[in-house]
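What follows is calculated from the coordinates using simple rules that are stated; it is not laboratory data. No experiment lies behind these values; they were computed from the predicted model shown. Cβ atoms are built from the backbone, for glycine too; each structure is taken alone.
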Structure 1
Amino acid sequence: MPIDQPARGCGVSVGMLSKLENGKGVNLEKFLRVLDGLGLTILIVPKVHGPWLEQAAAHAAKRGDEVAWEPHDD
């Protein structure tokens, strides 16, 4: 897919999306706009929980889980 399509869909310039794609620094607001435009979110957790989340994601990817997990009301 040409880069102009996702850039337009996210409401950012091609140059800004290219910078992000190449690991260059971008404005947080624009980064969040790109995530939203791509249907993604960011989750911030304590570093100590990182390995557990990576393991859970790897397990889900192996199983082919494509269904979003629903939050539990405990």
Structure 2
Amino acid sequence: MKSSVFVRIDRYRELYDVIRQIRAKLDDAKQVLSRIKDLKSQEDSELESWEKELATVEQKLSEVSGAMTER
């Protein structure tokens, strides 16, 4: 035997609106997370670039320092 569930129309609309708002917030959160991931990727790339530049400067400094002590 199946039983019926009755929902008042005004409650149904309220629930529908709440669900719609939750979905909108969820979409917003996904967009924010995506933007954060993009920024982190850019940050990681920039940090890697700085590390390479520092390594290059360190190597050149060692070469200059070595050339100065050879004399």
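Once distance in nm of label points 7 Å out along Cα→Cβ at positions 45 and 61 is evaluated on every structure in 1, 2, the highest one turns out to be 2. The value -33000 for helix-only ellipticity at 222 nm (-39500 (n - 2.57) for each DSSP H run of 4 or more, over all residues; to 500) was derived from one model only; which of 1, 2 is it? Matching structure: 2.
Thinking of 1, 2, which structure, once mean projected area of the Cα convex hull in nm² is computed, gives back 7.3? So the calculation was done on 1.
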